[in-house]
Structure I
Amino acid sequence: MVGTLHIIGGGMAGLAAAVDAVGTCKHIVLHEAGSVCGGRARSYDDKHLGCRIDNGNHLFLSANKAIFRYLNLIGAVETLTGPKTPLFPFIDVLEDVRWTLSLSRGKLPWWLFQSHRRVPDMRLLELRSLYKLLVATRNTTVAECLLPGTFSQRLLMPFSISALNTSCETGSAALLGAVVRESLFQGGNACIPWFVREGLSETFVTPALAYLRYMQAEIRLQSRITRIDVSQESPPHQRVTALHTTHGAIPLTQDDQVILAVTAPVAQNLLGEHIPHFTTPTDFESILNLHFRLDTPPVPLGSLARCGFIGVIGGIAEWIFLRDSVISVTVSAANRFSDDNLEHLVHRIWYDVRRACDSVLSYPLPLDPPAQRVVWEKRATFAATPLQNHLRPGPTTLLTNLVIAGDWTSTELPATVEGAMRSGMKAVEILGLKKPILH
């Protein structure tokens, strides 16, 4: 097969598509509108903090097959770190209760019958919530599936908010059920947590670009696609004939193909006039990340030392990561805090950090927040509600040489790095450049 594969967008979906397609007889050209690749999963040097930070925090699971396939291809698996076992330390800052969720490695959930390994004060009858999530219909919300009790309050609710980036009251139970089906339902070996040791770019971006260049792919930064031309034939024979960039038009041959791996609004702008009734999600949720820089790296103890992170229940902070002298905090579904005073919000979150970490560090944290960087991704993901999930398009289009990819497309998962990469790999498969790899 000859011709060129144009991949538009250098985020996780576009990079995954490029890595999966490179090495075929197609020439690969990756177009990225910005000056760097990575999208919402990248690192940068922060002058205020005087160190390198990520624009967000991501916790991955061993069940994330697409992520690990991608990292294996670019030789970056060893850049991840974690406890290497299914451990999740938690604290309820309202009740001042600590526990470590310690899952059985196999599919048989022996951990449920050992009180020191499960959620405190949970009743086994509460597990019916999991069943309700697994069989949920497309219009059911998470809240409609959760039974009262600590299992929901201290595990399923925070898990849902993290996975969906949407409140339980409006979040799609079907999407959360899909995550449960691939992780907790498969046993502890599917739930081993991992996160980047150095930075998101150092794990997902820099080695990928090096691999693509080595494989003779062409990477064009600051190459924004402003519009596309479509042939005048009748469906189903229409195809993209040209890509217009800020530097001029790129005519496409009969053998050229396109993977559109951009955000939902950009896809709507490029395709809306060419594809009747083309829909994309229209509501979005934000994620708030705070990076606190300490003068001296904290020394963690116990499960915090082993895992490198802790989940927080009952506060504003949800996940706390320790990375050398930086303490990073993630708050999902952050639209609810958009009208809050930012300085006051920083102090409230730092209070949660101190409550969560002081007793598991070799010395307590300062009373006042240290130097910090607030990274507020205003449109981090689509709002994972039943309605918005219904608006997600599939990968194929009426244009015979164009497919779409992105975490906002119909991946059957919420908007995650895993979903984004699956969509990129699926796009490559649809174009016939690779054998099926995901089932």
Structure II
Amino acid sequence: MGKITSFAELAVTPERKVALAIAEAGLAAIDTGAAIRKWVKKESDAFSIGGGVIRNEEYERLFVVGVGKCALDAGAALEEILGDNITKGIILDLREGHLKRMKTYAGTHPFPTEANVKATTEIIELLAECTPKDLVLFIISGGGSTLLCQPRNFTYMEESKLLEYLFEISAPVEKINVLRKHLSLARGGHLAAYAYPARVISLIFSDVPGDDIEFIASGPTVKDTTTIHEAEAIARKYKIEKRLGFKLHLLENPKDEKYFKKVKNVVVVSNQIALATMRDEAERAGFKTKVVTHTLHGEARKVGVAIVKKVRKLSARSVLLYGGETTVTVRGNGLGGRNQELALGAMKKIRRGELVLSLASDGRDNGNYAGALCDIITKEKAERAELNANDFLKRNDSSRFFEQVGDMLVTGGTGSNVSDLIIAIKS
């Protein structure tokens, strides 16, 4: 049984079966539990982790701190592998859960709440116990920026309003991330500073195209190379304080090298791993396959059209694969995220023999669906139902469109997160 629970209903043509099988292969390749079991192995008097070996006599206590959409699954796998080696820990995910040796907290995303602040405070207090004889194992994954909310002279409600405004004006994600790093005492290297002088190993699940570890969950265990002056310039550029009516109270992040000398950051999962496995699956099915990019960006609906145009030029039995994150300019108050909007944009230009599937690897495309696929079947169902794609795009209402034609992807929360995965097929 794969992760796409709507597989059987969608797989009504050979091309759809291939596309869904490729997507399943990608999701399996980035499974959080499998990744932890690959990177962490216990021996009789030691355990290997992140490419190195830690002997039991090298530390007195082992603390585990997991943050993000992969945290709960990673924590469960770590308990299974390390067991009593774990002294205690905290897991902050978006989901409820229970672990034997670690406290678990469920926060919110994409906007912070008091739950995020309280759980982050608990993490900081745990790390304050660290001594030079301790070892801290961090699990860092996407969603961590919002979860690690710890403002000073500022509130989570104001941060939420700030994010709403930045999303509304379609501010570049790079600018948003710089601001967020300077709005919390738990981002931008702060967790590494709290853990000092303990030894730190951070296993990172990348949801950032290009895998820049400074920006994955706002780099809580990575020395920040951005500055408060850069953040202030961004705030001025978007006239944030004038538009929102409150002061940001930006913070500088730890810069002293001593906090990072005993920190090892390792990327264990990224969309490149998913894409490589997806390519192999497509080639096994007899398709000529190309990974176009792992850093896809642009306006979702326009990217969908561009992908269809590229597919049209291919020879038969070809597959194009993409990873990355597009953006959506919010114009209406509909339902759906960038993956469904990309698919809806693509559907407008789709012809017989062409298919586009766009999937959020965490299973949540700004709602209950993971994404959608489109082909000539989708287009013909929309025409019979007299659904105008442009009307739905104007309202940013892609979920309601795909609900009516029945071509949404359903996975539930996957416990993984490596940005979006897009498959395009010429049959």
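For this structure, a couple of remarks:
- When Cα extents along the principal axes in Å, for residues 246-293 alone is computed across structures I, II, the figure 52, 30, 20 traces back to I.
- Parent structure of the calculated result 7.4, given that mean projected area of the Cα convex hull in nm², for residues 286-413 alone is the read-out and I, II the choices: II
- Answer label among I, II for the case where FRET efficiency 1/(1 + (r/R0)^6) of positions 62 and 302 (r between Cβ atoms, R0 = 41 Å, to 0.05), calculated from the coordinates, equals 0.25: II
- Of structures I, II, the largest value of distance in nm of label points 7 Å out along Cα→Cβ at positions 22 and 326 belongs to I.
- Relative contact order in percent (Cα under 8 Å, 6 or more apart) derived as 17 - corresponding label from I, II: II
- Among I, II, structure where mean count of other Cβ atoms within 10 Å over residues 70-77 as derived comes to 28.0: II
- Each of the structures I, II was assessed by volume of the Cα convex hull per residue in Å³, for residues 46-117 alone; the largest value belongs to I.
- At a computed -11000 (helix-only ellipticity at 222 nm (-39500 (n - 2.57) for each DSSP H run of 4 or more, over all residues; to 500)), which of I, II: II
- Origin of the derived value 1.7 (distance in nm of label points 7 Å out along Cα→Cβ at positions 262 and 382; candidates I, II): I
All of the numbers you see were taken from the coordinates with simple rules; none came from a lab. Given the structure is predicted, the values throughout are model-derived calculations rather than measurements. Cβ atoms are built from the backbone, for glycine too; each structure is taken alone.
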